[in-house]
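The data blocks that follow each hold one structure.
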Structure 1
Amino acid sequence: MDLLRSHKPRFGTFAVIRFIALGVIIAFVLVPIFWMVITAFKQQIDMFVLPPRWIFPPTLHNFKYIFQTMPVGRWTLNSSLISLGTMALSLLLGVPAGYAFSRVKFRGKRVLLTFILLTRALPPVVIVLPFRVIMQWLGLFGTRAAVILIDTVYDAAFTAWLMSGMFESIPVDIEDAALIDGCSPVSAFWKVILPLTKPGLVTAALFTFILSWNDFLFALTLTSPATATLPLGMLSTYGILSQGWTYMMALGCIAVIPVVFLSLLLQRYYISGLTFGGVK
């Protein structure tokens with residue numbers, strides 16, 4: 001009993017430290033978002049008041065201004081089409097590649113898989129200029145397809161790496177049983193194996209969508225005014241003589257709505273997808 005009592009204060013102290021650390025991390029993540037939201041409802045003059053005003057009369061002027069003077073709808077449509085196109089193409093290429101890496105045995109497989117993943121760590125500025133030349137040669141410069149293709153170069157590698165771990169967590173016996181029951185290899189993959197990796201598919205789809213939605217450098221380099229995205233629209237509020245911080249924050253609030261909505265809608269899938277295969 002004395003031994004158990006001696007451990008209680010230690011556990012209590014550890015719990016307090018843990019909650020404080022979690023509180024600091026949560027505040028570090030949420031305070032910038034909170035600041036963005038309240039700034040979107042401020043007047044321009046309230047931006048530069050010191051100390052900052054936490055209580056102020058909110059206004060919708062910033063949202064009215066951007067919708068009246070800026071092509072927000074076109075920017076949102078371009079971002080949506082590019083992100084959805086990147087997501088679909090990344091899954092189309094990355095899922096079969098991940099399945100092949102998990103089932104086919106060959107020398108140097110781990111090295112090749114690591115090399116593919118390292119393309120995601122490659123600085124975007126390294127390949128953006130050569131890719132711009134390629135897009136001009138193909139006649140795709142200034143189109144959404146150009147951004148979709150270069151985003152897929154990055155996101156398909158992540159999808160293949162993630163899905164290879166998902167497929168490896170599924171016993172091969174399940175696939176063998178499907179083949180014995182009369183399924184072809186393609187049918188076994190499509191009807192048996194793929195449904196079991198739904199959390200991984202949702203996780204890969206969500207991550208590729210978010211990465212493409214937030215892309216700035218590739219969109220800046222490869223799009224035209226007609227195909228510009230929301231991140232580029234936020235840049236347009238920053239002028240030479242003045243900085244439209246409140247307009248930029250209003251656009252930022254609009255830009256995060258689809259991502260937050262999708263994240264909340266698919267939360268149970270991608271949380272299980274990130275931990276899939278972690279416990280056996």
Structure 2
Amino acid sequence: MEMRKIGVLGCGLMGSGIAQVTATAGFDVTVLEVEQKFIDKGFAGIEKSLAKFAEKGTITAQQKDEIRGRLKGTTNAQDLRDCDLMIEAIIENVEEKKKMYAAIDAVVKKDAVFASNTSSISITELMAATKRPERFVGLHFFNPVPLMKLVEVVRTVATANDVYESVFEFAKKLGKVPVRTSDKTGFIVNRLLVPYLLDAIRAYEEGVGSIPDIDQAMKLGCGYPMGPFTLLDFVGLDTTYYITQVMYDEFKERRFASPPLLKRLVMAGWYGRKTGKGFYDYADPNNPVPGKF
């Protein structure tokens with residue numbers, strides 16, 4: 001099956017990144033949002049990102065304009081009716097996603113494929129909100145989308161083989177490295193990453209080391225590009241906390257349960273870089289100061 005027109009649901013950080021890489025790969029992209037202001041904000045971010053690539057010589061000024069010309073924003077779901085592939089990247093809330101899918105399912109052509117960028121929600125549960133179970137997959141990109149190569153391509157028990165293979169090939173056309181996985185909570189990356197991050201918090205709670213010492217130990221001892229607390233603040237403590245709830249609900253194992261400190265930082269509204277405070281204080285973004293809890 002050939003995919004030419006791509007729809008993206010949501011123009012936040014992930015949605016705008018997915019739209020950018022898809023347009024860069026030569027596809028026509030229509031991005032749906034609930035209000036024009038969200039489209040404007042997301043497209044401003046795309047413009048800034050493309051400008052950086054142009055400055056570095058990764059793309060030419062002409063290519064930048066061509067990429068931008070393949071992008072369209074809309075608040076009218078009818079503009080998606082002819083899309084071949086729909087990639088959803090809205091808020092990580094199962095009920096909101098299901099409502100979105102049910103509404104879009106009635107609009108988009110019957111042979112279109114639906115995909116979710118969720119990092120933790122069951123693809124099967126989202127699929128059940130539509131009338132196209134065999135044409136539904138997970139397509140999990142990583143942040144920042146224009147730079148991160150990995151994409152997890154997730155199949156359910158109902159996904160048709162030709163649909164799955166077509167989406168897998170689509171991910172390659174974006175210049176990504178796709179990996180195959182099934183609809184098990186957390187997929188591959190979060191299934192392995194989340195327990196590591198939670199163990200780092202527990203190690204701090206138990207006095208094993210300070211926040212910067214644990215970060216340094218994992219960077220220099222294991223060759224990781226950033227330590228667990230720096231990564232937690234980058235991903236968002238609220239996002240991580242939500243994922244722990246989904247994973248613990250599925251497996252009922254302590255390794256997936258949120259440590260008390262993570263829960264309390266989220267309750268305080270300290271989500272990491274995006275709020276200016278998390279495990280580090282980002283009053284000076286170039287010199288984060290570790291917290292003492």
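Readers should treat all values here as calculations from the given coordinates under stated rules, not as data from a laboratory. Not measured: the values here are computed from a predicted model. Cβ atoms are built from the backbone, for glycine too; each structure is taken alone.
Have a look at 1, 2 and say which one yields 137 for volume of the Cα convex hull per residue in Å³, as calculated.
Label of the originating structure: 2.
Can you say which of 1, 2 returns 2.7 when distance in nm of label points 7 Å out along Cα→Cβ at positions 13 and 253 is computed?
Of the options listed, only 2 reproduces it.
By the measure percent of Cα pairs over 12 Å apart, for residues 61-100 alone, tell me the structure among 1, 2 with the highest figure.
2
A value of -24000 was derived for helix-only ellipticity at 222 nm (-39500 (n - 2.57) for each DSSP H run of 4 or more, over all residues; to 500); which structure in 1, 2 was it taken from?
Label of the originating structure: 1.
Of structures 1, 2, which gives 0.15 when FRET efficiency 1/(1 + (r/R0)^6) of positions 133 and 229 (r between Cβ atoms, R0 = 30 Å, to 0.05) is computed from the coordinates?
2
Quick check for you: by mean count of other Cβ atoms within 10 Å over residues 45-52, which of 1, 2 is greatest?
Largest value of mean count of other Cβ atoms within 10 Å over residues 45-52: 2.
Assuming 29 is relative contact order in percent (Cα under 8 Å, 6 or more apart) as calculated from a single structure, say which of 1, 2 it is.
1
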